[in-house]
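Next up: the structures, one after another.
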Structure 1
Amino acid sequence: MSKTAADFRLDGIYTQRQDGFYMQRVKLPAGVISAGQARTVADVSTTFGQGTVHLTSRGSMEIHWLKEPDLPRIKQELAKTGLTSRGACGGAVRGITCGSQGAQGFPALESLAWRLHRHFTGNPRFERLPKKFKIGVEADIVGGRHLIQDVGLVLAGLADGRARYDVWIAGGLGRAPRPGFLLAGNLPEERIIPLIEAIVAVYVAHAPPPQRLKYVAAQLGQEELRRLIEAEPGYGEELPPVSGFTEHIIPPSAGRVRLILPVFAGNLTADQLRRIAEAADIHADGALMVTANQDIALLLAAGADPDAVAAELRAGTGLSAVVGSHRILRVCPGSHECRMGLAATREVAALVADAVPEALLGLEWAVSGCQNSCSQPQLAGVGIVAARLSADAGGTKSPRFDIYRRRQAGLGEKVHEGLTSEELVATLMGID
């Protein structure tokens, strides 16, 4: 039986802009991957693609430039080290994201991410949904990422080894950005999976394809959506407490240094990823993290010398590792590979880096090649979106850009629209 486009997407595969080529996305719960798994991704990219790996703003990895006959073998190679792409694209519960990897409570967040990943990935009850269903776990509300998920879980407290969460729902970006709202507060972790199941059941019953949960919230209103969810039989169910050994890979951060490798536009070579994996094996307990800002992070083992590790990484990868704050510039693949892309996002990002005054580069930046907003521009201090193509007098089409500005909690507001590339640069140089 031949595969449909929906079948490909459920296996985490999209067609690229270039005919005959595919992108394979790999789900990483909370952005965590072992050094051995990272080498597998690098090897797959080298063997079947063009030796490049893209880091996404949801903490996953993408391998581009793949051919259809190789896709089954690629799935097998990933599975050998416990990696999966099932549900990484299409109408399914997507990868469990986390923008709080540096938080003290991250081990609890990572553990929950793994439990959610195991429960929803490949489960036919949560596939072939009207559209994608996104879940994020966060330590706090500062970054706003809880507002853009179908279900955003924010750590409310840790006591006696038991985590409790505030649950936000029905958020999303795209052409009609809508912040999520608080559904329930201070729930024990044992309530989370049944609650998400209830939310999905209501979503499937009330959302026509290709709409997301935010559509249901807009149509029915928050209170009616809340009532429907609370009426689901499993809404108040509480699962047995989890017991046994810890489930997180990343250890507690106390006494350890977090080293960040900023990666321009999230693009690594396979060789760079291998070198980082080697460093992780030696200096970071064999694990690394893809951050929500498309960088790589290592939580160094106690006693490791950050300067020495940074020098080793720079010599091996050409990347300059940093401790603490660094420039944030999220960039989607845009028209370089994505069929939806309206602009060459890496070129736009390079313009930003070159033209904007140094003082402004301390802001958080994001560049999105279309209104799908995969780089989360409405959560950046300055977000740039290629909103449409416009033809000049000679019929040549070029992108027009909107600018978003986020100065407080919530989603950023559109402050400029319909700018040419030249107007974009001029406007950004004077942005306050």
Structure 2
Amino acid sequence: MAETKSRNALDGPIIKLRRGLAIYKVNLSPFYFVRVRAVGGKYIVRSTKETSRIEARVAAEELAVSILRAAPIVPTDKSFSTFCDRFIEEAESAAQRGVKYPRYAKDAKYAMDNKHWGLRNEFGGRDITTLTSADFNSYLRKNLGKRPDFSKSTVTAMTSTFRNVMKVALNDGVIATIPPTQAPQMKKGLGRPFFRFHPLVKKENDQYRALCKTLKSLAEENIKVRGVELTDEMYDLVVFLTNSFLRPTYSELYALRHSDVAIAVSGDDADGKGMKALRLTIRKGKTGARIATTMPSCVSVYERICKRHKDYKPDDYIFLPQYSNRSHAVRVTQNLFNYALKAAGLEKDPFTGGKHTMYSLRHTAICFRLVLSKGRVNIYTLAKNAGTSVEIIENHYAKQLPLSNDLERNLQSFGE
């Protein structure tokens, strides 16, 4: 049976006449259409009313002149795009001075220049003095209509970046006030995906234990994933992540070197009889530099790593030191981890509906402390150690977890 072509599908290639100007045909019409890139990066489409390619080219040039002539000319010093660039300069400077976290400017760029919903696409060529609350609300409604699955954090990034750009214009005296913006109510999620563990679930349903068991089994089978052998190093990496609170990123886990690790003894037991843990120097984490203290399990992992690479040097990386290209090390680990997830049947978190990623190990680490400490962990200390905020832990982790046994007994007591 012949495949039915969409009425709006292209009928032949797009013919580029010059930058920002092209003609094309669709199945719906016998005429060529012209596409003109106007001020602000928006595309305007009109019918040339011509069936001949040669005549369509002539008509396209005439229409382009007409469209661009009708568009208002915005002075460069008042365009929204100019103040986007100014804000990025200030954000990068603040990050270099340590006033803002290192990713501050990068996150703002993402909100500005995302090719699908970036602020610059919508407002780049607009006169910043003419922008109103209605303009921003219209932008949000349009994009939420296209992408109802937007997370709350993405909408917050859109809103805060817009306000920050407008603030630069306010400080320069270009505008008198910042238009009020109010992020729309978003559907509340079910928390971040993590591997459920006992006592949240029965021992036989412990997902974290199942993952570790699968990794051990795959290492014994000498499994190769895209030409890379899955070894016990992957098991150690998973245990390390789940007990160190690190992010599985280039700037945290994969940037860690032997010179950044020290074995410390907790409490006053400096004679070595206290509880051992690792102290990790995170130099350029997402929220800046910090010293992270791990759980005791990381000590044995680190000792195994040192035995595995006996001739290591202080500047050698802890994990996958054979890859000097750390971006490649990240990809290799992700491939091995995804293979293990599939083998264990843990690709999706059935409780939140989200996909498990290596970040799920960090989420599991935080949930471990909230649950297994029986409510005794200091949430501020946990947030500082993990390089996050109390608000994030309360909103994305603590709210999704049950009360500890001790707190339940306190809740259910009658004052005896």
Structure 3
Amino acid sequence: MQKIAILGAGRSAGYLIDHLALVAKAKSWELKVYDQDFEGYFSSFGENVNCIFEQSNLADLKNLESIVRYSDLVISVLPPSMHFGVARFCVLHGTHLVTASYISPEMKALHDVAIENDVVLLNELGLDPGIDHLSAAKAIFEIQEKGGDIFGFESYCGGLITENDCQGNPWKYKFTWNPRNVVLAGQGGKSKWIANGELYQIAPTEVFKHVKRFDFPGLGEIEAYPNRDSLSYIDQYHLNGVKTMLRGTLRRVGYSQAWQVLIDAGFTDDEKGQELVFANRRVWFEFITKCKSVQDWLTKLYVNDSDVVEKMMYLDLDSENTLPLENLSHAAHLQNILQEKWKLNESDKDEVLMVHKIDYSINEIAFQYLATLRIIGEGGAHTAMAKTVGLPLALGAISILDGSIKERGCLMPFNVIWGKQILLQLEELGIQFVETTQQINN
């Protein structure tokens, strides 16, 4: 009997648990879910009778190693910082691992020993990264199979809220994923990409000044800011020689311009503020801006764009009706405010958007391939984000255990054989791209 362990039952685990539980029952596999608290999962999805729920302190290394040793495969939906510790135990005990997180240098360093121990360390199998890799691999392979020479690749993804559920929120954004990652977006290194043969390297504080707008089919105009390092995907996607390589994150029009104002003022700084104590939010705001109110601050900055003004006023950054803020960075203070203002209500429906644009030529005739994905959530914890992260994880685990994935070592899902199989299974579960191709001027 194959034994599967899911580590964590947080916001991305609902669809993962439910789908894998059905398959485990059909295949007579054992499925156990480990976490300290299942209240959130149970209240949204119910207690699934096809798996076993065990309360467990996953920060206890002895306990964690015991779980890994017992299992044939582990799916970690823990914070990314914990994946490497899980992976080390997996390699030691011959247990496969699946995560939705980017491959860290430490994880990559386990590649050779994982091969020696017949272990799969499959990472980047969620939404982005994950479904983006699977769909890109399929499109790139099919274009190259028919003799296409790819000279441009762009890929964008975003987790948003439907327009109807953003009424009264001028940012038209709410948290469906890790709030800290949103607040620190763009930080940590230069953003690098090429466009029409020209190299761009942009400092983290400048990322939101380089926004691209385009029409998303069926949705209207949308904007995208560049991710950190698009250039690394030239090798990963086998696209040497491309003139354009850009990956970005989607937001509704106007978000980036307003967010840049917060960056420039220092509100997203995660290195400063921890040593300071503020009596309330207004005192903190005045410390950063040297202004008494948001209106005074915007006047000082000569900000007269009505959309930006509305967004800033909505955040109530200068409010006095808050508890004291202690020992947190400026970014953490801002995150606390945004978690109030951008909270996902029970009735809100999120939506996941993804688009690939690939320019290529055949016999000197240029074409553009466009693939778009739009998934709308059902409300509450049944989010489109949870579905598009959790279901690929489940399907990846199944593919390892049923022998479809034969490679070993540290892997990402850029594969045209088992990756295409997972894509087809995702289509059966309602996650399907709309694909078009048209001739363009070269």
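What follows is calculated from the coordinates using simple rules that are stated; it is not laboratory data. Owing to the predicted nature of the structure, the values given are computational and were not obtained by experimental measurement. Cβ atoms are built from the backbone, for glycine too; each structure is taken alone.
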> mean count of other Cβ atoms within 10 Å over residues 220-227 was computed and gave 19.4; which structure, 1, 2, 3, did it come from?
Replying inline: 3
> Between structures 1, 2, 3, where is percent of Cα pairs over 34 Å apart highest?
Replying inline: 2
> Out of 1, 2, 3, which structure matches 18.3, 56 when Rg and Dmax of the Cα atoms in Å, for residues 76-251 alone is calculated?
Replying inline: 3
>> Can you rank 1, 2, 3 by mean count of other Cβ atoms within 10 Å over residues 156-163 and just name the one with the largest value?
In response: 3
